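Just below sit the structures, each encoded as structure tokens.
Computed from the coordinates by the stated procedures, all read-outs in this text should not be read as laboratory data. Keep in mind the model is a prediction, meaning the values are calculated, not measured. Cβ atoms are built from the backbone, for glycine too; each structure is taken alone.
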Structure P
Amino acid sequence: MSRSVLILGAGSAMAGAAARILAERGDALFLAGHEPLELQRLASDLRIRCGAKVAVGRFDALDPAGHPGLFAQVLEQLGGLDQVLVASGYLGPDPRALGGEEPARILAINFTGLLPMVGLCADHFQRQGRGVILGIGSVAGDRGRQSNFVYGAAKGGFALWLQGLRNRLHASGVRVVTFKPGFVDTTMTFGKPGLFLVAAPEAAGAALARALDGGPDIVYFPAFWRIIMALIRAIPERVFKGMKL
């Protein structure tokens, strides 16, 4: 059965890979991001290759005033909504920056700026008694590390918000999934130091599509990151604070 799927931050490599899989199986898609012209190229490719129904709109986490209009556009173009994939992400040019506007921008694009739009989707799903919200967090959100703790705080905050939303919507028949990838080979991570066990975006997209279909509430990708992060969380703070991570 085909579904209507909204992808926020559809310009990311992981989201694009997931969109191709969803289009191939017949889902109707609404691709939303801050560069609609780029998304139009992806939409055209999906229409030609897959015969999919694909609409495009502008989503800006820094402009919450535009979210209600976008949500109305999604419902009109798709004729309803079944699933939402929240793939918006921003690491920033200097993850160690503390001053200026950059930390607030990182927090908004990865967390706070997403909440108005995701909240509209959550209310809609609660009213219709079904739906799926899948939010992409990060293993960086499991513990604060000096190398990227602003980004980690944003992803960790989003994961905690999704956990609360999961608790709130469970009785309504709405699934809320937190997807926590490790390092994925994307433009956001390209050239960054200290990367290891880097996964392909196509594999991440396939995992996202599977997570939309069903499975655990919290998905680590690749799965071995669940063990790695469990070990990192188990390190006593008196030891962890002196580590260079």
Structure Q
Amino acid sequence: MAYLRASLFYLGIYSFLMVVVALSPLFIFTPFRWRYFYMTRWGVFVIWWLRLTCKLGFTVEGRENIPQGTAIIMAKHQSAWETIAMQQVFPPHTWVLKRELLWLPLFGWGLAMMRPVAIDRKAGKKALKQVIQQGTDRLKRGLWLVVFPEGTRTAPGERKRYAIGGAMLAEKSGYPVVPVCHNAGEFWAKGSFLKHPGTITLVIGKPIDPAGVRANVLNHQVEEWIESTYQRITTLK
């Protein structure tokens, strides 16, 4: 039954994705807010279809911590789920992501329409400079920016080094950081076909003002909050 549910899930989301991408050229020259609304309809469908087919929903703690102005989201990265679900939680946003994702058929083409900051992760300082320059541009335009400091999806229980890019962007731009934690990888694991039923918990922390705080200190604050919060919400105890 679990394989049947997962098969129905993937059949539905890829069928819907093909329709969205096929019609996306109609929105290329429209205002970004229109384009964003249209492209995120796929994400709305995915979360609804996930609940219907795989019995996997989610709950949010800390909605009151979402600030009124534009901000940088620094989030835990365990799954593909958070890149989709956060569209229903936060104001319009885009992502810092590896440029190779834009080369994916269908999915990458849709990503390209969302003004991401697409970096070459092997470029070192050049990539960091790109995050700061392009990230600041997106923030000034009123678009939130999602940064996954772990860089890649990390299995539940694993802990990788938190890259400093998001914290450095906050220090240089002055925009606040909103830390986000979740346990999506325990239900929708990287590389797993199956989606396990249950309820994912997503927690939004209080915004951190970067004024007078060095990037390395801010990065450590975010890491400690995310990792300690994960220990509270994990179902793997």
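Ranked on distance in nm of label points 7 Å out along Cα→Cβ at positions 131 and 163, which label among P, Q comes first with the largest value?
P
Tell me which of P, Q gives 24.8 when you compute mean count of other Cβ atoms within 10 Å over residues 3-10. Provide the component values of the computation, followed by the final result.
Values: P: 24.8; Q: 13.9.
For mean count of other Cβ atoms within 10 Å over residues 3-10, the value 24.8 is produced by structure P.
Quick check for you: by relative contact order in percent (Cα under 8 Å, 6 or more apart), which of P, Q is greatest?
Q
Which of P, Q yields 3.8 for distance in nm of label points 7 Å out along Cα→Cβ at positions 11 and 227, as computed?
P
Upon calculation of P(r) over Cα pairs in 5 Å bins from 0, in percent, for residues 139-178 alone from the atomic coordinates, which of the structures P, Q produces 6, 27, 22, 16, 13, 9, 5, 2?
P
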